[in-house]
1. Upon calculation of helix-only ellipticity at 222 nm (-39500 (n - 2.57) for each DSSP H run of 4 or more, over all residues; to 500) from the atomic coordinates, which of the structures I, II produces -13500?
2. Suppose mean projected area of the Cα convex hull in nm² works out to 25.4; of I, II, which structure was it derived from?
3. From I, II, which structure was mean count of other Cβ atoms within 10 Å over residues 77-84 = 24.5 calculated on?
4. Between I, II, which one scores greatest on distance in nm of label points 7 Å out along Cα→Cβ at positions 213 and 301?
5. If mean count of other Cβ atoms within 10 Å over residues 133-140 is computed to be 21.2, which of I, II is the source?
6. Using the calculated result 17 for relative contact order in percent (Cα under 8 Å, 6 or more apart), pick out the matching structure from I, II.
Structure I
Amino acid sequence: MINLFQPAVGKEELDEVAKVFQSNWLGKGNYVKDFEKGFANNLNVSSEHFLSTTSCTEAIFLSADLFEFSSNDEIIIPSISFPSIGSAVLSSGAKIVFCDVDKRSLNVRADDIKSKITNNTKAVYVTHYGGVPCDMDPIIELCNIHNIKIIEDSACSIKSFYKGKACGTLGDMGMWSFDAMKTLSTADGGMMYIKDLDKRKVAEEKLYLGLPLKQKSGIDSSTQGNSNWWEFEMNRPGRRAIMNNVTGAIGCVQLNKLNKFLQRREYIYNKYYNELKKLDWLEVPPMSNFEYTSSFYFFWIQTKYRDKLARYLLDNGVYTTFRYWPLHKVNLFKEFCVDGDYPNADFAAKYTLNIPLHQELAEDDIQKIITLIKEFNAF
């Protein structure tokens, strides 16, 4: 089976993890710090705004906590979003307000957001679909007028840039994923950007038991200068959601390979685009009319024969899917959201298909996928 996604890890990662084992310190340490700095350097942003964690979902839940969502708040979410966003807002007690998206790019637009703003709107989540940036200038301008926080789900958008600035650093907070399906994988893990440095300090404490930042060695260390080093204080309630040196070491190696990964993905994306755009029974992803760089995480096609095509490809050893099922269709969220119509999200859910795109795809696999789609009897 040709996989939709696949990590690219090997001997270099194993060798670096071996060094962690030899050090006898598997917890959070210098590898994590180096990974945070290296990640920030790749985005051309100061590392003081960045903080690693166990997953992008953890960062999403933390955003609801940092910006103190409450039952009086309304949070705008594009219906085409990862389910963790809906869960985070629901868990906070705030009201979910879904909005529609562009039916071709599946990205949210300023006008989609504008129609949902009320006096109770506190924040909006923005997802850069498949690594293609949303048109952020109008969104930022709109949110500034209404004093609305912008939180970017950049899970799939590592080194995606909007007009020269990294996705995930355009709003008040952004987050990335390093799970097993991502371009850069540490098996599990996440990173966040927090614009407000005071909130970044709060975030670091919340992610490590609520301990003051000066207690860097944890709750029990004789190096802190205390005569009774088992005594500790807490600044706030906290949980334990930190990266460790094992995942940090993998991340450091993956960062060195990242540009080659992205180049390979761009090559595959362009090959799909140039070959499949010739078919009159499907649509390929649209081109945006502003300056941007994509991470080439998804390649998607849209066709009224979507379901039949997906089954045909699966029967011939090619796994495809649709990301992301609209949240307004999920029963869990229906009970707690403001009613509305989402025709573009409904269109996307009916006609969109994501086909395999990852840096481990062999040339034969790429050609097989293209050939199967071309030979598919759509009629």
Structure II
Amino acid sequence: MMRTYKFRIYPSKRLQETIEEHLNICRYLYNYLLEQKTKNPKLNKGDTQKLITLHKKENPELKKVHSKVLQIINNKLWGSLKALGKLKQNGHKVGRLRFKSSKNHYKTIEYNQSGFKVDYTTKRLKLSKIGEIPITLHRKIKGVIKGIIIKKEPTGKWFAFFQVEEEPKPLPKTNKVIGIDLGINGYAIDSEGNKFENPKFIDKTFDKIKKVQKNLSRKVRGSNNYKKTKLKLINVYDKLNNQKNDFLHKLSRYYINNYDKIVLEDLKIKSMIENKKGQKTLNRHILDGSWRKFINLLLYKAEGAGREVILINPAYTSKKCSNCGFVVSSLKLSDRLFFCPNCGWNIDRDYNASLNILKSGLGGSVVPVEGRPLLRIIPYIKVISGQVSPMSQGAPSVREG
């Protein structure tokens, strides 16, 4: 399986200028190949690859960049053309592939198979035709490095992305299954009665974002003050994203480590966002939750850990009684407790949904923990510090089939 490791690198000012020069050469070559393809639509991938070799003789500047990097540019071009073709086949309106008009539109240098070396002793990343760059190796790389991507983030920080081929290492079986309901009041409520606190990072950052955006609107576009204020705004968003990613990685790791099967709703985030008056705050919280990213983290971590993630249709998971199956159509979003008029079942709304999710994913029935609709609320600080442990009571009993 393929995995990506992200490490911070610290190129000197001279090396930054070299990398920027290489990026500009890559952008030029991309535009050149696209121009040739536009002029002669019959050209195939092999033809454009040959054009690189021929063009090197006409333009010696191309020799400054490693040959593998130039080959990747051709692959990127044909990857983009293939993606546009698929969109067109699926009925989407698509235009032509655009030329890269400025250096900011070509942001990565990619080495594939060769042209790079990591020195773990001196903590240096050696890149052919660029030089040695200090790197922070905050974790051990497992597996075989197949490629490296160099990228400058909008914050001005430089990163190296290692594409690594690893052998899957399944975790020991736990013989436990879990259903998870993702929400806003609590980020994740599971069928064991755990309610993970939603940190709602956007609420803690929203006032600062508005303040910096207001200052930015007062600056003259393109001026030094405008650039400085824009960088402040970028850094605020960068911190917000880092906080979310840290939380999502640690929460997903908790579930992967402790459960063999994890069942969630296959949420369609776009359909959940409505352009209605009074809906803005809810929309903001839905987007801030990054539920789809959390699901994707579970999926890719499960692949290497020998776990199974099951996605189910989200229809009626909140409105169906987990005890008797009766659907309460009158349930509103503001109702936090679920009461079933058919059997008298009274339970936390989100916990009820997690039981329905688990039941739907396993195709069987779940016996909830009676009288304890919400067993424990887990604060955000426990998630990020890694202090979360499974319930000592064990999971609710499950009957499959």
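1. II
2. The structure behind it is II.
3. Only structure I yields this read-out.
4. I
5. Only one of I, II returns 21.2 for mean count of other Cβ atoms within 10 Å over residues 133-140, namely I.
6. II
Read the figures in this text as sums done on the coordinates, not as results from a lab. Owing to the predicted nature of the structure, the values given are computational and were not obtained by experimental measurement. Cβ atoms are built from the backbone, for glycine too; each structure is taken alone.
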